[in-house]
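Structures follow.
Rule-based calculations on the coordinates, nothing more; no lab input. Here the structure is a predicted model, which is why all the values come from computation and not from measurement. Cβ atoms are built from the backbone, for glycine too; each structure is taken alone.
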Structure 1
């Protein structure tokens, strides 16, 4: 009996340690990283010091950057704005960003052919926390009051503005087909929303027991991290889930691989990131060496991922068998 237990332990340890991680590179950006959008071979990185910096994922170099207008603080002094969110249109011609503005406002800019155009002024009072392209002509906004807006770029108008929850918005992510978003908030619940109708079609309840900070949505699977020190994986195809614990630290950021079968989340106060097999509930490896909180985790493939941190550093990781 003891021999069987020992062999089983060896099998689990072997599975856990079979994959290692190689740190390929570290790139320093100009400010804390607030959002990352991946399109083709480029990463579009929003910072808290008024820029979107564009990175070539092959060379790990900054190849372009967009600077946004300063805003007046409560003392009337000009400050660099936080860029809350960034995304790229499917045809890669437009770059949209939600940006901090005067008097607590938020504005949305479109960058096209080297020109910056404001499409949402602060006086519209849209408290936009996150944005994503639905197609080349439409954006979806997540508002701090747990509302979503579908916006028509061509006609410069709101198609709908719908409440989807009763808490304070945390995060949202769009699926690959651009038909649904997963949205999470201070309740800890995750709502799946049909973009065409703006209606909630499913609620994943009571798995995160407190505020959820971050959500990813890949291959009809969601992954969330919360104040309850847990990361929660949910398979919408099967309604099966896995709960992963952190080491006495709130899970501020999460990421899913394209298949959804691998996940990564902030694990402890040493800023380590734990990579897991989401379906089996097992540990794959740990990513160590970050010096501040990892705020954004993005898988580029099943084996490669980038992690953006609050100190402005981006880490390029590769998982190796």
Structure 2
């Protein structure tokens, strides 16, 4: 009798608990998402609409006034800031495809049964990613300096005069540092995706007379297309946010200016020029540019996927 009376309330409590439980589990993510992603974006947008101006011909105190889009006008009128976008665009057009080809080639090689000592070489390729970006830039900065670099001295010994810090080559020296640092993690992601591909597909392709190269290009790579898209997209975003490598290497060469990349220009506006409102406007422009590039890449991938699907049908 008692059990019959308690049972309905327990059922109601259990039903309410099941309805509340999902929100309890996602609450930490929502709080962190709002605090560390949404709030900084809102603060940056709001700050970009204001400006700090001095009163009394510069002898009085400063006041913050609503400036509207004035900071954005100043940012777009800054030729050095716009040039930095073109510089990272050129950087990404060359560095990202080269890095992805190396990462995919290594992943396919490690997935092959012909490679011996696979784990050792995987660790060796992944190891540079464990080196902090600042340390990697310092290391390569030492290797680039003509007076102490064993690489430069070795090239000179065979009659080649190389200057890795010259105005025309320093961008590609930075690209080399970035490629050295991130190829390993992208290789691991692609290799892990390859492990999910059913081995029966390879056997079927071999029965049809396909060689290893054709299997790699015609079976393996199409099957891990989502992983390739993920790594490409993250690499493009990382390119637009390039900061550590040029900022550190700026200490060893005068050919890297304080606004060499968009992020460096934002940092310079905030610290050197002491204009956080202009820096916020630049950061918003960089964020919008990153979003646009990401959407373009996703649409290109979706169109390619639809074309391939239609071709199969």
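Using the calculated result 17.2 for mean count of other Cβ atoms within 10 Å over residues 69-76, pick out the matching structure from 1, 2. Clearly, the read-out refers to 2. Comparing FRET efficiency 1/(1 + (r/R0)^6) of positions 53 and 221 (r between Cβ atoms, R0 = 25 Å, to 0.05) across structures 1, 2, the highest figure comes from 1.
Distance in nm of label points 7 Å out along Cα→Cβ at positions 229 and 269 computed as 1.0: which structure among 1, 2?
Working: 1: 1.0; 2: 3.3.
Source structure: 1.
When helix-only ellipticity at 222 nm (-39500 (n - 2.57) for each DSSP H run of 4 or more, over all residues; to 500) is computed across structures 1, 2, the figure -1500 traces back to 1. One of 1, 2 was used to calculate distance in nm of label points 7 Å out along Cα→Cβ at positions 125 and 205, giving 3.3; which? Here the read-out was taken from 1.
With Cα extents along the principal axes in Å derived from the coordinates and found to be 71, 41, 39, which of 1, 2 does the value describe?
On the way: 1: 71, 41, 39; 2: 84, 77, 40.
Answer for the origin of the read-out: 1.
When volume of the Cα convex hull per residue in Å³, for residues 197-236 alone is computed for each of 1, 2, the one that comes out at 81 is 1.
Among the shown structures 1, 2, from which was the value 15.1, 49 of Rg and Dmax of the Cα atoms in Å, for residues 117-260 alone calculated? Going through each structure in turn, the value belongs to 1. Among candidates 1, 2, the computation of relative contact order in percent (Cα under 8 Å, 6 or more apart) that gave 14 used structure 1.
Name the one structure among 1, 2 that distance in nm of label points 7 Å out along Cα→Cβ at positions 157 and 253 of 2.3 was derived from. It traces back to 2.
For distance in nm of label points 7 Å out along Cα→Cβ at positions 173 and 301, the highest value in the series 1, 2 is held by structure 2.
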